[in-house]
Structure 1
Amino acid sequence: MSVESDVQAAAQAAPPAPAGNPALLGLPTFLPGALSLGLWLVGYTAADDLGAIAPAVVFSSGLFLLISAVWASRVGNSLVAAIFGIFSAFWLSLGVLVAAVTNGWLGLAADANPDANPLPTFLIAWLIVFVALTLATLRLPLAFTAGFVFVDIAVALVLINVLSGTAIFATLAGISVFVFCAIFAYIWFDGVGQELGAKAMAMGSPMVK
């Protein structure tokens with residue numbers, strides 16, 4: 001048997017290389033932007049310092065979720081790619097909006113006429129998308145659905161705060177943000193554990209089978 005045939009036989013016998021898990025990158029890089037937003041909503045970051053959250057929103061959550069979406073697409077996981085792509089689009093567009101408001105771009109400014117406030121339109125559009133995502137993914141394990149539900153709640157509460165000006169809704173929105181961050185961190189811990197040989201953690205049964 002030739003050396004070439006030996007190499008071919010060994011290659012055929014070797015197990016295929018693992019495809020990888022894009023969620024191991026997507027989930028933890030999602031958290032800094034979300035946590036920064038949550039801290040701003042509960043008042044830890046000054047209300048007039050909204051621009052402070054932009055770096056985490058754009059360069060962590062937005063950019064690295066986009067990278068994770070491309071990775072998921074490359075390994076053939078279309079659903080994960082779509083979910084990460086949706087959240088990447090949200091964080092990147094939020095970052096652009098925050099930068100526009102704090103720097104007076106696109107005719108926007110923090111002290112602009114409230115009647116010209118772009119936030120309600122932005123939040124309504126994304127709330128519709130996130131509710132649709134939640135309903136479309138009810139066949140996922142319950143942990144994922146719970147995370148998406150708290151995303152919906154957080155966006156809805158921010159919208160109510162913007163429309164009513166009542167500060168308690170911003171605080172409740174921040175708490176909702178922390179809840180879905182904890183859920184997604186739990187899912188990330190499960191992925192890391194399985195990658196290192198641990199047993200899968202409980203995720204709950206899907207709401208729709």
Structure 2
Amino acid sequence: MKITLAQSQHNDTIVEIFCSAFENSITFFTPVTEQVKAAIRDVFGLLHRVFGQGFFVAVENDKVCGYIIMADDIKRLWREAITSGFLKNALISAVTGKYGLTLSTLYKIVKNKLLYFRFEMTTEPSAQVLSIAVHPEHQGKGIGQKLLERGISHIEALGIKKIKLEVRPDNIAAVRIYEKYGFCQVGKAEDLQGKWLIMMREDKK
């Protein structure tokens with residue numbers, strides 16, 4: 001198994017991993033359809049453009065089985081989303097039915113994002129573990145830890161001392177892994193699906 005930078009051709013597989021790993025979170029809003037996967041694919045395309053140097057995949061037997069996205073500056077994501085026209089085009093696609101989302105679903109998603117922004121406003125600036133997932137068939141092999149190690153090394157190489165993340169409090173296994181790598185709980189947040197633990201890692205070297 002090796003960890004390498006994600007390439008555009010990995011996008012479809014990454015979307016499948018995301019949908020498998022976070023199926024319950026997605027279906028809270030909408031069934032996982034091909035239209036919904038198209039929306040997720042567009043979002044991951046944006047994330048790759050913005051954070052390509054911090055977007056890594058785990059490859060085993062020439063197949064992507066996990067990924068991690070490290071955001072060194074989350075504000076850059078929103079700037080790109082606005083200035084590139086991505087946000088406008090995504091809203092048009094959603095409203096016109098390209099993504100197969102109802103108006104009530106759109107309302108829930110937007111409300112959830114507003115709750116996330118509140119989380120952003122109440123925590124100090126830092127890099128972030130924006131998303132990490134391993135395909136369920138490959139979990140339990142230490143792949144997530146290898147991805148996390150690579151992500152942390154990338155952020156440290158940029159000279160950034162603090163990294164934060166959010167994790168559900170009932171995801172005990174993930175919380176323990178994050179604690180193993182120096183993340184400590186610094187706060188709590190909540191969205192439509194429930195509570196989050198806010199965890200922070202600070203390199204004090």
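Quick check: -22500 is what I get for helix-only ellipticity at 222 nm (-39500 (n - 2.57) for each DSSP H run of 4 or more, over all residues; to 500), calculated from one of 1, 2. Which structure matches? The partial results should precede the final answer.
On the way: 1: -22500; 2: -14500.
The read-out comes from structure 1.
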Given 0.3 for distance in nm of label points 7 Å out along Cα→Cβ at positions 83 and 187, calculated: source structure among 1, 2
1
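Here mean count of other Cβ atoms within 10 Å over residues 19-26 has been calculated and equals 18.9, so which of 1, 2 was it run on? Walk me through the numbers on the way to the answer.
Details: 1: 18.9; 2: 14.5.
This value belongs to structure 1.
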For FRET efficiency 1/(1 + (r/R0)^6) of positions 91 and 171 (r between Cβ atoms, R0 = 35 Å, to 0.05) computed as 0.65, the structure of 1, 2 it came from
2
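With FRET efficiency 1/(1 + (r/R0)^6) of positions 131 and 195 (r between Cβ atoms, R0 = 30 Å, to 0.05) derived from the coordinates and found to be 0.95, which of 1, 2 does the value describe? Show your work: numbers first, answer last.
On the way: 1: 0.40; 2: 0.95.
Only structure 2 yields this read-out.
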Quick one: mean projected area of the Cα convex hull in nm² came out at 15.2 when computed from one of 1, 2, so which one is it?
1
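Read-outs: derived from the displayed coordinates by stated rules, not from any lab. All values reported here derive from a predicted model rather than from experimental measurement. Cβ atoms are built from the backbone, for glycine too; each structure is taken alone.
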